[in-house]
Structures are given as C-alpha cells and as structure tokens.
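Undergrad: I've put the structures underneath this note.
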Structure 1
Amino acid sequence: MSKKIIILLLSLAGVTLAGAGCVQFTGSAQGPMGMFMSADKAETWQQKNTLVTAQGVKSLSGAKVYKIFTDPSDPKALYMGTRGQGLFYSYDSGETWNASAFLANKYIYALSVDPNDKCTIFASDGPNIYKTNDCQRTWKLVFNEARPEQRLVALANDYKDSKIVYAAEIGGDIFRSQDGGASWRLIKNFNFELRHLAVDPFDSRRLYAASYTQGLYRSDDAGTTWESSSIGFENYSGSMSFYRLIFNPVQKDNLFWISKYGILRSNDGGGTWSEIKLLTPPGSVNIYAFAVNPQNLAEMYYTGTILGDRNQNLRSTLYKSVDGGVNWVTKKLPTNTIPVDLLVSKDGGKNIFLGFTTL
C-alpha cells in the first residue's frame, strides 16, 4: 500500500475520531493563535489552522500551542501539543489537521514518535504516559504517576533501539523503559525541577536533562551517570533559567542553550559555551522560540517577547540572521499573541512553522 493511500486512510480515520470528542476553542482578544507558516524566510505568514472534523472544516486559530513535535522519519508529519485542548496532528506539513479523540481536552506536555515506526507514539498529559502503535486508532496507558505534585514533562526514544524510551518528571525523576513502555525503571533523581530530556541525535547513549533553574546535565552511558554541562554559565547572568535546548540538526556536538540571559552555543557537546550576540540585550526579552535551518546552518531565527503583569503579550518580535548570528534583522509577526515554538522544516528548509498561545 502506498504512503499516500495510508495517509488518506489515516486522515479519514482522524475525521471519524475527531467527531467523537468535543473540540471547542475560544479565540483570543489579542489575535489568532495556533499554527502559522512562512514559505519565504519569514517575510510573510499564513495561518495553518484547518481542522478536519466529522462536522466539517473548523479552525484551530484558538488553539493554545504548548509545543510542536516532529516525526524523525517523516518531515511532513507535525504534532501540535496544546495547553488543555488536546493533541492535533498533520501529515501534510500543516495544510490540514486532525484531532486525537483519545487525548481531547488534555494538556500535552510531551510526545515522542518511534524513529523506526511512525505509527508508534508516546504522549504525556502530565500524570500519565499513553502509547499507540496503530497511528492513534487506539491508545493504552503505560505509565501512571500517583503523586499529585508530579507531572511527566519529557519523553524521548533511543534512535538506535526504539524500544528504549525515557521519561522525565518535573520533580527530577528520570525513568527508562527497555521494552517499549511495558515496564519502567527509575534511573536518576535530581531532586530539582526538570523541564526537558533529550537523546543526542548523533549518539543514542548520550542524554541531556535540562532543569528549570539548575542548568544542563549530560549522561554518556544511557542515564547511569550524569555530570554538569553548565560550566561557564556563571559568566552569563540568568543563563540558569531554562527556556529551550536545541540541537544542530546536522552537526555533531553542536547545541544551543536558550535561557533568560539569551542564547549560548556549544561545539563540544556542552563542555564549553560561547555567547551568540543578539539584537536584544541580555535578559531583556523572553526567548521562547529558536530554530536553525537544517539546510543552511548560518540561517537562524529567534523570538523575543515582553510580557505584562498578567502575562499578556506586550510585544513580540522575530529576529533573523543569515550569517550565523553575527548580524540580525527584525521581522514582524503575523499575530500579537505569544510565539512559543519555532521549527524550520527538514524537507529542504523552505517552510518555517511558528506556534502561538496566550498565558
């Protein structure tokens, strides 16, 4: 069966499933949210918020995006995790979206797609980890956290052995499953708040754990031992306050640490760090979104946001560099809601996706 036929069948299935749940959105007085895409290097933007349901075509312009997740094996597959409105997925680069009925109205904290099987997906709604191995036709519970103060905030698959799955909790616990989620083992407790966990795309035994205020930690033995990768952060005020950890998609040991200070870059897997000079002074804006073009590593984007006393968006701007961060230009954003996640497509680097929310 061809891939196009499979995608069509999945889309039709998604229409049926979407009708089973109640998909409702309340638009923001500040402007549309959801997903936007630029096909011309951030010069112009289009909404990509078409939601296909059993009741007809609807809009995701009221969706509060939490994070954009990708499929390692399919650059056209996108997953939109929202703040209490469920999970939405697209197999055509965001042209159309379907709703996951099982995860309707849930806060989607984390998602990981099996790198060897796009129909196997793990997702967290906070207290639970769910798994599907039939492209979301059915889901099953594979992990439950009984402690009410905890929530599962990160999921990651081993790229070489996709039956190995990692999960991180906000309280500092890291778990590992070696049988595709059937059983789990606690491998580390940091005793401080974690926000992110990632498997190095070039070395599946190397893991990175990002804390909210305690910096970055690295393991080179699949989570057995850990050491700090935050040496030098003390030279950059506010750099311990984490926003994002981004890997260079094509260059080994090259990663970016986005924090309250700004953007730091490492060329040795987090051993040492250097500052990328931005147009915005250190600590002056919240950088919730950052991306590098996988086809042109000198092309970078980040957003700077200033929030009001009630977390409303006072001002957000997109910044673009075509020389590796030496010089930057500003670009106008298509809505005055808050930009929270940025992605440059892997299929040629032509399309830029930007998700928006309100807090």
Structure 2
Amino acid sequence: MSRIPCVLMRGGTSRGPFFLSSDLPADTAARDSVLLSAMGSGHPLQIDGIGGGNPLTSKAAIVGKSQRPDADVDYLFAQVNIEKALVDTAPNCGNMLAAVGPFAIEQGLIPATDPETRLTIMNVNTGKRIEATIQTPGGHVSYAGNTSIAGVPGTAAPVRLAFLDAAGSKTGRLLPTGALRDEVEGVTVTHFDMAVAAVLVHAESLGKSGQESPAVLDADRLFMARLEALRCRSGQLMGLGDVAGMVIPKPILLARPNRGSTITVRYFMPHACHTAVAITGAVCIAAACCTRGTVAHELAELPEPDAQGRRLLVIEHPSGRTPVEIEQNPETGEIGRVSVIRTARRLFEGFVHIRDKVA
C-alpha cells in the first residue's frame, strides 16, 4: 500500500482528513480515487477507511499556499460519498473551513503572530474569499478556550470566519433565477446563492412544521422523494443543470422562530437532514432573512440593525442555535461581510494508507 501524510481534524460540526495539495495527485480522477480509498467509500460504515459512515464525517480538505495576491492559502473541499464512488467538489463547507487556518499555520504554510493570526482563505470550490482569525498566543495555535458551539461537546478556542464576497458562490448571482420567489413543483420557494446555492421553502408548504427531528424527516420516504424532485427541478432553474449527482442546491425548510431566535430551519445535505446546520447554510439563510421579499424574510423575526447596518441573527436548528452577524448597507440593502464563530481541533496526524491500485 501507498501512504500519504494527513491530519484528521474537527472543523465545527464536521470531521475529516486534511491534506497538503502537494501530497495528492494533480490529476482529478487520481486524486478522487485516493480520497475514496482513504475514506473507505463503497460500504455504509466505511469500514475499510477512516470515514465515519455519515455525511458529516465523510469530508476532506485539500490545502496549499495560494498564488493569488488576495489570499494566503487555497482550500478545496471534497464531499466524499459513503456508498458510491463519487467525490463532489461543487460546494464549500463552512465547518471544515474552521480548521483550515489552524492546519495551514501548523503545517508551515503561513507564519503565526501573537496573540492571534488573521489569514485570507480562497475557497477553490466557489472562487470566494473568507477571512479567518485564529488564536495563536505566543505564536502557536491554541485549541483550548471557552467557546461552545451547538452540536459539539465541551468548549474550545474561537475561530472567527468572515465571508467577504459570498454572493453568487456557484451561480454567479445572489438570486439565480432573477426572482425573489418562484413556483416549483407547486410550491413557492426562494432560490438563493450566498456561500451556498440553496432552495428555501416554508416547511408548511411541504406538510411539515419545521420542528421535526432529523430522524423523523429522514424516515418519511414520500417527503424525501418530493423534496429531491423539487431540488432537482430547482437546480435546472438555477442554471446548475442535472444536479442528481451533486450535493447542491441544498434544500432548506424554514419555519417561524421560537422565542429568542430569528428563524427555525431544517437543513438537508441534501439526502439527509443535518443534525445542526452547515455554516455556509447559516450564512445563506441569514442573508435571505435580511433580503426583503424572500420566503425567509417573510418568516423571520429580525432584530433592528445598528448604525453601521450590523445585525446579529440567531439560526435555530435541531442541535441548538447558531449566531450569524450580517453587515448590510442601510441604504441599498446590499449584504457585505457575514461572520460566524466556530471551533476546531486537531485529532491526530500521520499517514493514511491507500490501496496501490488507486494510488
């Protein structure tokens, strides 16, 4: 067998191996074969690899020093299918993104500064930039801290992620169809592309309350089939073509919030309901809530902005609540920087062994 250096990391509510781009094949097909072998795809438990048998733990990050003048490192995210030989690099993953900065610093791609290090990450999947702020007291990455996030036990050091130019991540437009609302499969939806391309729909339009557990939604096969049909049709309308083998657009069920939050969501990955919410999804939802005329805006209870047009929105999901700060031009309504706080942890480092026939 061949062996390839990797570091297993938790980023937010996701987990997966992190690779230096220089350690993987440059050819896309060969690279994907390596990832499939490393994760053990082709078995529901990924028993012959290091994947966790769940979409949240079957992810990989490929990181290298950026050649662009406006970024420090390049980050390519890969969603590795569990049971099929498929690697999808169409979307971004904001949770895995939280671990990119610590990984880049500890692998020597950029120098650390005291007490924190700020770097700009180019997400190769979407061509968008994210500013990450990492705690580096004494010039060393610190994972210890008092920040807690929904869906992860314990506390850790905060990682601040600011999405700088997230609109039109895959379609090139905030509103891919040019409309605030569309009718798809007899349902009113908003097609929205901010950090991730998504289909936003009022849960009641599909016969749901939006308060159901992920397990209950996943078990309703008729509902899941209807949701997939809607997603595939939306993909065509958004200019993404046949999305049956892609993980975007993401379907998101919305409901009115409970006390103290902005909106309630059930986020799909897309063929299973997330136990929390993807960070790119939270950014997308928050931006849609602040965009008058969308399905999200109709359901949201928005806080008043401050003098600079900043609002702190709270996205409620099955595991708790995720705060998102939105900066919006008070006059034009244009959304600028969108910021979230995540945590990360380095779990182990070494070599993953790849079957020779794919290396």
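Undergrad: I have 0.75 for FRET efficiency 1/(1 + (r/R0)^6) of positions 116 and 252 (r between Cβ atoms, R0 = 25 Å, to 0.05), calculated from one of the structures 1, 2. Which structure is it? Walk me through the numbers on the way to the answer.
TA: Details: 1: 0.75; 2: 0.15.
Only one of 1, 2 returns 0.75 for FRET efficiency 1/(1 + (r/R0)^6) of positions 116 and 252 (r between Cβ atoms, R0 = 25 Å, to 0.05), namely 1.
Undergrad: Who wins on relative contact order in percent (Cα under 8 Å, 6 or more apart) among 1, 2, i.e. which is largest? Please report the intermediate quantities before stating the final value.
TA: On the way: 1: 12; 2: 19.
Max of relative contact order in percent (Cα under 8 Å, 6 or more apart): 2.
Undergrad: Of the structures labelled 1, 2, which one yields -1500 when helix-only ellipticity at 222 nm (-39500 (n - 2.57) for each DSSP H run of 4 or more, over all residues; to 500) is computed from its coordinates?
TA: Of the structures listed, the value fits 1.
Undergrad: Comparing 1, 2, where is FRET efficiency 1/(1 + (r/R0)^6) of positions 52 and 180 (r between Cβ atoms, R0 = 41 Å, to 0.05) highest?
TA: By FRET efficiency 1/(1 + (r/R0)^6) of positions 52 and 180 (r between Cβ atoms, R0 = 41 Å, to 0.05), the leading structure of 1, 2 is 1.
Each reported figure results from applying straightforward, stated rules to the coordinates on display, with no laboratory input. Since we're looking at a predicted model, the values are computed, not measured. Cβ atoms are built from the backbone, for glycine too; each structure is taken alone.
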